[in-house]
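Coordinate-derived values only; no laboratory data. Keep in mind that this is a model prediction, so the values were computed, not measured. Cβ atoms are built from the backbone, for glycine too; each structure is taken alone.
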Structure I
Amino acid sequence: MIIYVNRLLWDSQGHAAYELAESLGQIDYRGEKLSFNGPVSVTGCVEKDGDLFSVTGDINARVILACSRCLGSVIYPVKATFKQEYPEPGTEEEKPAAYRGRIDLEEPVIASILLELPIKVVCKEECRGLCPVCGLDRNIKECSCIQEETDPRMLKLKELLEE
């Protein structure tokens with residue numbers, strides 16, 4: 001996601017609007033591969049103040065996640081914002097530089113999307129998940145496994161009662 005600074009239409013106050021829509025590949029997130037359902041769109045403004053470009057943006061994306069209960073695919077809509085500053089090349093600042101009139105927004109866009117993702121996502125509120133015994137998706141078919149729910153803290157007491 002690259003903005004070409006020299007192609008933007010600047011107003012008298014040093015502002016320029018931009019619009020981007022690109023397909024991003026898979027990204028690694030907490031040991032899981034995330035992909036997107038369609039392009040990621042970013043709209044925003046670039047402000048030039050001396051040797052510094054300040055970029056703000058609004059992000060719209062649809063991320064494909066795995067349900068925490070049944071591992072089915074879930075399309076999760078993400079709306080996020082970001083602000084990033086880029087000095088012109090040659091300045092001695094510890095920020096990503098606008099290299100030869102190009103500003104790469106992929107890193108702040110992905111970071112903003114990842115910050116908006118929930119810790120756990122479910123495909124539907126009534127999701128019954130996977131059977132802990134046989135692994136069958138209980139949303140699709142009911143299994144005949146016998147599940148004995150015993151609190152592990154009570155196992156010793158149960159053993160004493162059986163004696």
Structure II
Amino acid sequence: MEMNLVWPGKTRNKWIRGLEDEYLNKIKRMGHCSIFTTRDTRGLKEKEKDRILSEEAEGLLKYLNHGYVVCLSDKGRTITSAGFADFIKKMQSGPHSCVSFVIGGHMGLADIILQKANLCLSLSKMTFSHEMSRIMLLEQLYRAYSMVQGRNYAK
């Protein structure tokens with residue numbers, strides 16, 4: 001199964017980028033996983049939220065033409081790590097050859113992206129920066145792959 005992680009803009013924080021690379025390399029040892037970054041909307045002010053979301057959606061949509069789409073959203077449903085591992089296992093044996101996880105920029109995701117989602121997940125009831133959300137998703141993917149493959153992973 002192909003696993004794609006899609007988000008606008010490169011990770012600017014070098015420490016977070018280092019963690020991204022670390023978890024991505026760990027995941028790649030267990031399965032196919034790629035990160036796709038689209039153009040972000042630098043220079044626009046938060047009062048231009050609709051324009052920001054629209055421009056970011058334009059780039060994200062290019063990666064959501066096939067497969068199963070999971071959007072991370074504060075309005076999504078929460079599941080446990082074990083439940084997430086079960087979801088990954090189901091996806092591996094299901095009809096979808098590709099699963100794409102989408103994380104929005106600092107303003108979230110446009111409605112057009114959320115409407116493409118087969119599933120909306122929330123990482124927590126708390127709010128995190130979009131860059132931290134990337135790490136949290138990667139860590140949970142690594143944990144899920146480890147659980148599915150019967151490997152030990154620290155609790």
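So here's what we get for this one:
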{"read-out": "Highest-scoring label, criterion being mean count of other Cβ atoms within 10 Å over residues 25-32, among I, II", "value": "II"}
{"read-out": "Identity of the structure behind 15.0 (criterion: mean count of other Cβ atoms within 10 Å over residues 1-8, calculated), options I, II", "value": "I"}
{"read-out": "FRET efficiency 1/(1 + (r/R0)^6) of positions 17 and 137 (r between Cβ atoms, R0 = 35 Å, to 0.05) - structure with the largest value, from I, II", "value": "II"}
{"read-out": "Origin of the derived value -13500 (helix-only ellipticity at 222 nm (-39500 (n - 2.57) for each DSSP H run of 4 or more, over all residues; to 500); candidates I, II)", "value": "II"}
{"read-out": "Among I, II, which structure scores highest (criterion: relative contact order in percent (Cα under 8 Å, 6 or more apart))", "value": "II"}
{"read-out": "Structure (I, II) behind the derived value 24.5, 88 of Rg and Dmax of the Cα atoms in Å", "value": "I"}
